[in-house]
Structure 1
Amino acid sequence: MSTQIYLISPPEFDTGKFAEQLEAALATGHVGAFQLRLKGAEDEIVLAAGRELAPLCARHEVSFIVNDRPDLAADLDADGVHVGEEDAGIEEARRIVGAGRIVGATCRNSRHAAIEAGEAGADYVAFGAFFPTETKATTVRAEPEIIEWWSQIFTLPCVAIGGITADNCAPLVRAGADFLAVSGFVWRHPDGPAAGVAALQAAIETTTEAA
């Protein structure tokens, strides 16, 4: 399977305007998953955004993932939830969302955390940040070697995250990342979200063909 694009929402947005941007990004046909990430927002704001955005993802056959909150993911009938190290544990998240939904786990740069996540039943592990990012405050840096190590040993999908752009993604694609999680590069692209997705997809394809 070639590397896919995993879109993450901006940290805050006007839902009506953002729905148009998301539609444009998904219409490219190059997005595999979308994560609604509204850190610190009130539950009703997250639910309202989810109710509007989830149908867009369903229409384009893109997995709709809710960040942090398995309870809200279940309420929205989302495809899954992504939990961080300070959030509900993987087993607890699985209990809440059920066996049929995706549970993803943040593992930063820890091989041990990734192995534990897999053993606990995560459906994917996420490593990063690989590059500086304004989207999320982080002091942890990961290197492409952790992606290469994981992909050579395990079949569980891995996601690379943190400051990824069309210009710097090649080492992560070569290392075997199943997904590239991107936010700012797409939403702040000068030619719009669709152009951002297209540029990233072109970089992925160029790297894959050259491998």
Structure 2
Amino acid sequence: MRIPFISLFVASPFDGMQEHAEKVKECAWVFQHAIECHMSRRCKRFEELRHEIIRLEREADAVKRRIRGHIPKGTLLLMDKFQLFRYLREQDQVLDAVEDALDWLSFRSEPGIPEPFQEDFTMLIEAVVDPIEELHHMVQEARSYFRTFNESQRVKVKEIIRNVRKMEHNADKIEASIKEKVFTSEKDPVTVFHMIRLSEIIGSIADHAENAGDMMRAMVAK
């Protein structure tokens, strides 16, 4: 008889992973508003929103430590413990990349994101927020799968993973178009460097989301 690994824990590690994913999703919402605020001359809340990201990242770190601390040595899992921790690491690095992007943006408040590039960066932000929201959905469905081992639930998880991969590819294309536009239209070398690096940091958010999806695929593989 196959024993669901969930029964071998006092609390499922996926309970904590779901909580962590919720922090990541909340962070994505604040991140989007922080960028919009930065590009608006009327908004004065950028630093407040940036510190809200820092608070959420610390709370997520506490959840991550709790998950790691509640898996005793010798506990039997139906996936490699490395895969579980690697997934958590990639999901956590989504938060780190969000914080890094806002920190980098804050280093040069004027001109920040110049007006000719604002629409492009808005598109990039939307492109990386989508996979962050899918991570939350993916953990939710995976949590159900590891409770029941229902094949249809497993299929749902794999569909979400494919969607995250497509979203990451879309974010890559937008990032590339921003770089091309900056190099061909901006003359100030400091602005060129600042915009190129910003696009790379923001793009890495989707990269980490895709990496998390890859780890989840490994965990649900038969």
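So here's what we get for this one:
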{"item": "Per percent of Cα pairs over 21 Å apart, the highest-valued of structures 1, 2", "result": "2"}
{"item": "Distance in nm of label points 7 Å out along Cα→Cβ at positions 29 and 141 derived as 2.2 - corresponding label from 1, 2", "result": "2"}
{"item": "Relative contact order in percent (Cα under 8 Å, 6 or more apart) - structure with the largest value, from 1, 2", "result": "2"}
{"item": "Top of 1, 2 by distance in nm of label points 7 Å out along Cα→Cβ at positions 13 and 45, largest first", "result": "2"}
{"item": "Highest-scoring label, criterion being mean count of other Cβ atoms within 10 Å over residues 85-92, among 1, 2", "result": "2"}
{"item": "Test item: distance in nm of label points 7 Å out along Cα→Cβ at positions 157 and 189 calculated as 2.0, pick one of 1, 2", "result": "1"}
{"item": "Structure responsible for -12500, with helix-only ellipticity at 222 nm (-39500 (n - 2.57) for each DSSP H run of 4 or more, over all residues; to 500) calculated and labels 1, 2 on offer", "result": "1"}
{"item": "Top of 1, 2 by distance in nm of label points 7 Å out along Cα→Cβ at positions 61 and 181, largest first", "result": "2"}
{"item": "For 59 (percent of Cα pairs over 13 Å apart, for residues 53-116 alone, calculated) the corresponding structure among 1, 2", "result": "1"}
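Values quoted throughout were computed directly from the atomic coordinates according to the rules given, and no laboratory measurement underlies them. Everything numeric here is computed off the predicted structure, so don't read it as measured data. Cβ atoms are built from the backbone, for glycine too; each structure is taken alone.
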